[in-house]
1. Here helix-only ellipticity at 222 nm (-39500 (n - 2.57) for each DSSP H run of 4 or more, over all residues; to 500) has been calculated and equals -11000, so which of 1, 2 was it run on?
2. Among the shown structures 1, 2, from which was the value 30 of relative contact order in percent (Cα under 8 Å, 6 or more apart) calculated?
3. Starting from the value 42, 14, 5: which structure in 1, 2 was semi-axes √(5λ) of the Cα gyration tensor in Å, for residues 99-186 alone calculated from?
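Nothing in this text is a laboratory measurement; each read-out follows from the coordinates by a stated rule. Here the structure is a predicted model, which is why all the values come from computation and not from measurement.
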Structure 1
Amino acid sequence: MQGLLLKLFARLIVVCTTLPIHEFAHGWVAYKLGDDTAMNQGRLNLNPILHIDPMGGLLILLTGFGWARPVPIDPSRFRKCSQKTGMALTAAAGPVANLLLALVLMAVAKLLILAGIAMEVTTKTSFLILIDIFLLLVRTNIALAVFNLLPLPPLDGYSILAGFLPTRIAWKIIQYRQIIFIVVMVACFSGWLSAPIGYLSDGVYLLFHRMTSFLG
C-alpha cells in the first residue's frame, strides 16, 4: 500500500512539474525558431494549471505515461528553418526535456545517497522514502518521454517522424488521427503499452545509471 501511495505521489509531482516543463520546452523552441504564438497566449511559463490535460494527466496517475495540453504552434511563423524541420525540432523538445530532467534527478538521488551514507542516515524510513520518490520521478519522466516518442499522431514522435516523411504520406496518416488516438487510448487503459514502454524505459534508466556511475 505504501509503495502505491509513493508511486501516485511521484506521478502527481510529475503532473504538476514535468508536464509544464515538457510544454514549455515545446513553446520555447518554437519561439527560438520565430513562432511567438505560445508566448502571446501566455503559455511560455511553468504554471501547471495552463498545461494540464485532464485525460492525459489522469493517464499519468494511472499508468505513468500520458500527455499535457499542447502549446499552440504556428509552423508558418518559423523563420530559421522549414516548417517540417521546425515542427520536428519543436516536437522533440518536450521528450528531450523529460529525459534531461530524469538524468538530473538520478544524479540528485545518488548525491542524496552519498550524503546519507556520510551522515549515517541511510536506514531511516524518511530518508529511504525520499530516495524512492526521486527514483520514481526518474522512471516516470523516462516513461513519459518514451511514450511521447511513439511515432503515432497526436504524440510528439509522429511530428518528429513527419519531418522526414513526404508531405503526401504525412497528411494521409493525419487523416486517421482520431482512429489512431482511440487505439492508443485503448492500449493505455488495457495495459498493452505497459510492457513495451516499460522495456524501453528500463533500457534508458540503465543508461542513465551508467552515465551517473561516477557518483557511485
Structure 2
Amino acid sequence: MRAKRYEVAVNYKLIGENFMEYYHLPWVHPELVKVSRMEDHYRWQGPGMYTGMCTTPVSQNTEAGGWEGLPPLGSLDEDDARSGRFVWLFPNTAVVVLPNHAFVIIAHPEAPDFTVEETFLLSHPESVDVEGSGAALGQLMRFWNLVNLQDVEIVERVQEGIFNPAYRGGRMCYRFEEPLHRFQNMVVDKMVGIDRVPPGDEVEMSQMFVDPAEASDRTN
C-alpha cells in the first residue's frame, strides 16, 4: 500500500463533482487523457448511493506514465482485465478499481472551504509478487499524484469562482453532468430528511463521447 495526504482549499463536494465530471480531461489532464481516452468513457450506473463510470479499454502507458506496470489479476474476466471502474460513494469517498490496483480518495471536510484528502494506492499480493513490482508501484503513485495535483489546482480555482458575487450559477448539461445532478440530489435529500436510493440506468453502460460519424451511421 502507498498513501499520500493533500490539503485542499475547497469544499469537499467540489472534489466529488470534479471526480464525476470527465469532459475536463483534455484541458486539465493531458497525460491522463492519453490512457483514459474520451471515446472510451462510459456511464456505468446501477441503483445505489453512488455515481459510476467506466473506461474501457484502458490504454497503454505513455512516457508520462499510466495505469499499467503491475500485472492484472489472473482471476479477472476478459472485460474487467481491460477496464477501469470509477465510483464516488456518497458522500465523500472515491474508489477506482483497475485490473492491477485500486486507488481510494477519502475527502474529509474540515471547513466549508477546506478539505483534507487521504489517498491510498492498494495492490493485490498476486500483482506485487513479481520482479520489479516496487518500481511499478512507484510509477503508479507518481502518476496518481500528478493527476491529483492537477485536480487540486482546478477545484481550488472553481471554489474561488463560485464564491465570487458575480457568479449566479447556471444550467447543467444533462448528458455530461447527470452524475453531478444525481450527487446534488443526494445531498439535498439528506438536508431535507428524505430517505431514498437513486435508481440505476435502463442501459447499464452508455458511451459518453460518441464520434459524430459513428452516430450518423447508427441512425442511417
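1. Numbers: 1: -22500; 2: -11000.
Going through each structure in turn, the value belongs to 2.
2. Numbers: 1: 23; 2: 30.
Source structure: 2.
3. Numbers: 1: 42, 14, 5; 2: 34, 16, 12.
Derived from 1, not from the others.
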